[in-house]
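Each value in this text was obtained by applying a stated rule to the coordinates, not by laboratory testing. The shown structure was predicted, so the numbers you read here are calculated from the model rather than taken from an experiment. Cβ atoms are built from the backbone, for glycine too; each structure is taken alone.
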Structure P
Amino acid sequence: MNEIVLETVGLTKYYGQRLAVDHLDLQIPRGCICGFIGRNGAGKTTAIKMMLGLLKPTAGSARLLGCDCQQLTPQIRQRIGYVTEGHRLIGWMSIAYLENFQKAFFPRLWDGKLFAEMMEYFGLSKKQKIKHLSNGQRAQVSLAITLAPNPELLIMDDPTLGLDAAIRRQFLEGMIQLIMRQGRTILFSSHILGDIERVADRIIVIDKGQLRANCSLEEFRKAVKKVKFSFADSIPENIDIDGLLHCRRQEKDCEMTLVRTSDEQIAQWAKKNNAERYHIVEMNLEDQFIEFTELTERKRLFKWEENQQ
């Protein structure tokens, strides 16, 4: 069985009467890149801050590397890297000064060779001052500073927000090349679904603070489908196909979003209801995410939801 490096049990947060995170149960195994996605206000940043012990939960708990998030020891914290959006660094420092400043907190763990390699990869000189760097360059320095102590667990909260496409790609490729050493684990939050699709092998989806999916990216991509059906006469009044998420009707055509519905079930339904033709629409991860989180009525469609109360 894979070792679990991040676990939450019933993790819940209220801000007054507003529920931000609702009984979140997660397990993330060692050695994966896990994309953490949700719409604005879904509760991602709140959940991450509770996982890191930066915010006290209203109820429930989280454990990182086997330690309760509210009691993380300095030794455990040294094994965790955290990259936030905005990449707030001290402007008057040079990169070299910043490196020495950070290194003082990790005297036995700091990997100067790795930091130098990353500066070379990103084309940065240690003589450059932080205040003279672009947003993308600050993001690159922030990543290098976080990785140099060789954290076992890296948590990244929208680190590419505001970066242009070319810098984002370089940032992500650098992350893939330099992070995925033996045993490293990444939880990576982003509003840019193309970035998640590029780097993640697992995906977590939360919506209105609730867990909606926690599976391999491949499983999610196979599970969520959009199918267009055309009929010679009228569309069936009752749509009774398994896994139906949405159905949009237009004259003699209907478009369905389905979850965990096999191609065989789709073909059988089309035949049973006298559809003239149908085809499965190709979607990228962003399309699937938008469809999946547009529920008008809460339904349990994935196996990880079946036992939830």
Structure Q
Amino acid sequence: MRKPSALQYGDTVMIIAPASPADRGFINRMVMKLEKLGLSVRVGKSVQKKRGYLAGTDSMRLQDVHEAFCDPRVKAVFAARGGYGSARFLPGLDFSIIRQNPKIFWGYSDITALHTAFIQYAQLVTFHGPMMEEGGRDEEESVFPSLHQLFSPTTIQFQAAETNTYPSFSYSFTAPIIGGNVTVLTSTMGTPYEIDTTGKILLLEDVGEEPYRLDRMFNQLRLAGKFERCAGVIAADFHNCNPSARASSLTIAEIIHDHIVPYNIPILSGFPIGHCKPNEGIPLGVQVTMDGIGKTISFESGVQ
């Protein structure tokens, strides 16, 4: 795996919109915040465009990705917003550009499609973290603590908020971490960009999905062998994934018990990663240690 270089004060970063259009007012506010942090900021063409629920055409969003990675002045690439659209231009990506120009790539949710592709086809460590629109909207500045890991090699550790939800394990082990948004991961099944979980720790999160829909997606992942092959599972935040269409429902924990627990792999849950506040940024593609005794997850640094 290629780790990008850490940011230095004065570096140039670029904000792009690989998925849905972002609120320009919040993006402008985030630009000012990043500049106060000591960075120079470029804004991609896609951030200024809107085509229905997309930030401009697929070719324009793809061009922004290529331009950001090709420009030697740009040291980090931040996603403006999630929503939908990143997977639409996956076939057009030139992964040799990503491999030859490793740099910080940051986002989450729909950006999961790009995280998975960059990790598997360009061997690039990426970052699962809050969007720039969120940072511009956030008056509490909860985004900025996560960004500090980009300026120097930093190890990150989280304590599980849920400790008796799944079968316990009394050992620790280390493996690479991959994953992200369950809906996006499932949408790439059967394509060249589907996630390879073999020997990996699988991170899972989602937002606003009815439990029965998550059940369907977990079932698809199970039938595809994704849980059977992985080394462990981190169940992060499932924000607002409550039943509303049905009077009775399974819980998220029951769904995980049905689809993952039978494989006897380590599971830890209750982490502020995903569509929650704060949404803690983490590197993907790095080695992570799951400790069953301390109920912690520890990430090695994502930058060098």
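Say we calculate distance in nm of label points 7 Å out along Cα→Cβ at positions 3 and 91 for every structure; which of P, Q gives the highest result?
Top value of distance in nm of label points 7 Å out along Cα→Cβ at positions 3 and 91 goes to structure P.
Could you tell me which structure in P, Q was used to calculate distance in nm of label points 7 Å out along Cα→Cβ at positions 227 and 243 as 0.8?
Among P, Q, the structure yielding 0.8 for distance in nm of label points 7 Å out along Cα→Cβ at positions 227 and 243 is P.
Which one of P, Q has P(r) over Cα pairs in 20 Å bins from 0, in percent, as calculated from the coordinates, equal to 36, 58, 6?
Label of the source structure: Q.
Match the computed value 15.8 of Kirkwood radius over Cα pairs in Å, for residues 139-210 alone to one of the structures P, Q, and report its label.
Derived from Q, not from the others.
Hey, distance in nm of label points 7 Å out along Cα→Cβ at positions 131 and 163 derived from one of P, Q reads 2.4; which structure?
P
Give the label, chosen from P, Q, of the structure having the highest value of distance in nm of label points 7 Å out along Cα→Cβ at positions 51 and 259.
Top value of distance in nm of label points 7 Å out along Cα→Cβ at positions 51 and 259 goes to structure Q.
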